[in-house]
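Below, each structure is written out as structure tokens.
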Structure I
Amino acid sequence: MSESTPAAGPASRFSIGPEQFELDGEPVRILSGALHYFRVHPDLWRDRIRKAREMGLNTIETYVAWNAHAPREGEFDLSGGLDLGRFLDDVAAEGMHAIVRPGPYICAEWDNGGLPSWLFTSGTVGVRRDEPQYLAAVQNYLEQLAPVLVPRQIDNGGPIILVQIENEYGAYGSDPVYLEKLVAMNRGIGLTVPFTTVDQPTDEMLANGSLPSLHKTGSFGSRSAERLATLREHQPTGPLMCSEFWDGWFDFWGAHHHTTSTAQSAADLDELLALGASVNIYMFHGGTNFGFTNGANDKGVYQPIVTSYDYDAPLDEAGFPTAKYWAFREVLARYNPSLPDARPSVAPSAPAFRVPLTAALPLDAATNLLGEWVASDALPTMDALGLFRGFALYRTEIDTTSSSSFSASAPVLELGEVRDRALVRLNGVTLGVLARDHHDSRIALPAGVRGTLDILVEDQGRVDYGPRIGEPKGLIGPACLNGEQLRRWTVLPLPLDDLEAVTGALEATAASVTGPLAGALAGPAFGYATFDVDPGADLYLDTRDWGKGAVWVNGFNLGRYWSRGPQHTLIVPAPLLRPTGNTLVLLELHAAAATATFVASPDLGHTDF
């Protein structure tokens, strides 16, 4: 268990020397790779860590996602895929060191940059600065982590050699008092290993993002000599380290799949190591934004991040070596005399088959299974309802036939802002979509209408970088029809974190009919299928013939799909599967082929080459 005392090895001392990192007084170079436990099924952690060692690495780095552990105020989850202690014990069992980056802000292309959304509901908390409410929450967070981290430090016989304070703070702010208080908090819970910071190697960011007492490191992926020279100007003593060596990039819905040149990345890594620097490869293995955990960017245009976090990393999303793995291994062999002879196997073809959808349940017919409606005179945000991920169904009654303010022309529904995508329906008929990335806020309704107006809103991922972190989701009011404010709303929060009742209804429907679902699945609706599969292999679910939505296999949320791409397959990790009776449930917002198709290899989309 994560909070129990781990099986400790011999205690050692890790320190920052005048020129190099030192382990028990002897110089040591950190050869690290980023691997986020919260993006990988826990039964696969050990496999990924072992493959890092087989590539020539000696250290594993991970962020800690505060909002994953604390989805609601007063909760802290260290179980299952959030068992950080088990992950660190797996690192130790493979004979490797660990670097832990608890934030509290992590970015990581993760929902809200790792900050819990409930932090922002009061409207008075000032994050990432010296603000009492925020710092009190951070203190509680770190105290919850202490039983996991403190006994797993290297001076207690554990794997942790470094802890990072904040994350690229120089790109956000300049508050040394805040950083000093973070240092004091981390020391106060019992952390004794050296502390570091990371910033992009510019004079301003390196100056603003650290303290004289903290060891500065850089984040970059090219021009190693130039960037290390800038870092050395701000860190005149001690070892140089690129603690985020970017070897790939992440993808947005509607864009292309990002890749980087294997040869160039390997050459840049070689240059970095030839100069004597230490490294953390970001990412060694990216994994997956399961569920609704992806982040987003917004620098004028909202860009939600896809489900896959493959990152074009040396180890692909399914945990198999790529060409970049072998190129990096060849480079690392020149700097790691303890490179193992063992090599990981290459990716096999996954099982390919098709199964029909055998039942459907319209969302309108499932609302009584999904939660309780909330009445509100004003238009509430999702956050105001305590809903921090997922969907919300907004409903009100309209009548354009009984007021002189409505002419014979089509009335216009206008919203303050949509965050992030709204499916507008009238009397059960879909009228259109309002999309944040298109800056949509108005839609025309049919003339002379009356009845039920439904607006199904999807939170497509919270911004993870910049000043828009923490903004509320849902519909931002007011909502007006030809200038008249609409009131008397009822809202159904749809976190969709428990589909047991829906799955039961779908199973009952499937049992009462024979044969596959007739025609296509018309959304918004849930679809259902079952399948058998030989154990031990990952699957790739092809979503190209579906519109937009999310998929659950055996109750586990695989994440979002969207026909706009670039991603067209969802990975189904082998530990989720059983030999017989696997259930697949999808929520389709638009329309989908009534077949679930599994293919032999992943399709993450077109590239820009």
Structure II
Amino acid sequence: MSVEPDMSMQRKESDWHSALKTLGGGTLSVVLPVYNLAQTIEDNLSSVATVLDGGGFPYELIPVDDGSTDGSADAIRRFAVAFDAATPAGSRRSCRPVLLERNVGKGNALREGVHAASGDFVLLLDGDLDILPQSLPGFFDVQVRDNADIVIGSKRHPDSKVQYPWHRRIASRIYFAMVRLFIGLPITDTQTGMKLFRRKVLDDALARMLVKAYAFDLELLSIAYGRGAKVSEAPVEIRYGTKFGALRPQTVRDMMIDTMAVVYRLRILHYYAKVEVPPAMPRKMRVSVVIACPDDSWMLHECLEALAGQTFRDFEVIVLPDDDKSFKDDNSFKDFQGLKVIPTGKVRPAEKRNIGIAAAAGDVVAFIDDDAYPDRNWLENAIRYFAEPTIGGVGGPGVTPPGDGFLARAGGRVYENFFVSGGYRYRYLGGRVRLDVDDYPSCNLLVRTDLLRRIGGYRTDFWPGEDTLLCEAIVLGEHRRIVYDPWVLVYHHRRPLLLPHLRQLGRYGFHRGYFVKRFPATSCRFSYFVPTLFVLYLLALAAVWTWRAYAGGGSLGTWGMFATWPLFAYLILTGLSSFSFNPCMWLLTWLGIFLSHVTYGLRFMQGLLAGKAPCEFIGGDHAQGKRGKDHEG
């Protein structure tokens, strides 16, 4: 690998005339998403640098490793060190890697790269270099000619040179036809991985985006075009080589789901035109992260490691264990800046969090469970909302970690299922739309400190359910908004199917049923009654079957058969919604959905009839277990 300028491969300065005119002495940022390219990424980055060195303008390379498992991150680090060493003093080029610990998707990687970029123009270029970077001068020629805000590479441009497998050509044509039909973009290609943007247009679109993976390009272009950006196309040269690159059924399915979600938000909800974009922060704010826990654990370490990597830096962490003996013996905590450990004794989570609120020095308190860990932009994506004075709280999804064990991932799939969580699926899935909410769990909730103290913090006579009452006090008592943003993301370890999951869900059901009587404002909603109605239907159906078996000669009769059809429809719909290419996961999720409905329905009914709700301690429902294994609770 060489990172020295290679004059024999550089273009003539005249080829870059348009680029020099466009940039006007400014910097071009080149963002390259990378996943498992350890064998080629150093040479690829060197090739891009060689092309850009011929332009004579400032540039920065921003390779983004999307949680690769083959050593790509190390290869990028090596390149960056060699690149800096080979860059002459005073030169206006740099390499600034972004290394993500976990694979989330190409769209998320591009977003992270753009966030790190400083140029007025940004080039998005796939790190595998199937598209040759020598096409770049032509992009600037098109930009100047059309005064374009966005220039995208197109395989269908008459001047493009494309070496592309037949099966991908077919898939590309089918997808393009669908995009033209449903989206109406005036372009011939959305998926080619080379796109040039004015920075302000890119930032405006990214502020409204939701997709993190497959339909990122489509959503980005749809938003930008819908907001008035001028989009033009330029020819590219693609050398796909001998790679076959089979399209897996799951990839095709996920791509279609993401694409139709974009269509729905664009054409039905008109979401992108009216979505709220937080204003710039009027002043610097500090955050106090509060973690209630019984003791030290590997999950707490995982949470603290993720907090140490936050892009927003002005925060403290308050950990609230039963006692601090294990923390005193654990040297790994000594180097964590801004960490307070406050022993509380064995009390409920609400009491622990209230102690944290009293000790908080920040303008905002961020609550997170110790069996969860945040995305690296968690605080940065949330804190900006507090520039709007009407907003009292911010929440985001608690997504099942990809490293959870099989049974825990099955528990996560149950919570994510439409027939289990219904309109509340946004709590467990990223990529949902932003919205105002009036009830949100404390595993991922940020609230103004002065507001928390004014309302007296959490009520301590209920667990679970104390966060429902806190949100009610914020929204109904203080008339402040709570905003859900899918980018305010944490990963929350799940209880494994079956028993730990059902025990946890049963507690939720009991308290929700009890709250229907005591606190109906946010609990007396039809959706919470549905599982109980389902249980009553099953009991009635069982009674009909039993009566017909003994009194009707074993035949169900016309009415008995008619009454059975809803059950058949239920089993078909829940079976389809729980589909997985892994048959064991499919069947387990299907069973988990049924048992979740029965458990929640019975416990909701019990809470509805109860005279009072018991106060429970944290120890009975805390996730345990070894890293990467299913954990009990």
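Read the figures in this text as sums done on the coordinates, not as results from a lab. Computed from a predicted model, the values in this text were never measured in an experiment. Cβ atoms are built from the backbone, for glycine too; each structure is taken alone.
What the table shows:
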| read-out | value |
| --- | --- |
| Parent structure of the calculated result -5500, given that helix-only ellipticity at 222 nm (-39500 (n - 2.57) for each DSSP H run of 4 or more, over all residues; to 500) is the read-out and I, II the choices | I |
| Of the structures I, II, the one that 6.1 was derived from, the read-out being distance in nm of label points 7 Å out along Cα→Cβ at positions 129 and 601 | II |
| For 11 (relative contact order in percent (Cα under 8 Å, 6 or more apart), calculated) the corresponding structure among I, II | II |
| Which of I, II leads on distance in nm of label points 7 Å out along Cα→Cβ at positions 81 and 345, largest value | II |
| Ranking I, II by distance in nm of label points 7 Å out along Cα→Cβ at positions 25 and 585, the structure that comes out highest | I |
| Value 1, 5, 9, 11, 12, 11, 10, 9, 8, 7, 6, 5, 3, 2, 1, 0, 0, calculated as P(r) over Cα pairs in 5 Å bins from 0, in percent, for residues 217-440 alone, assigned to which of I, II | I |
| Answer label among I, II for the case where distance in nm of label points 7 Å out along Cα→Cβ at positions 249 and 401, calculated from the coordinates, equals 5.5 | I |
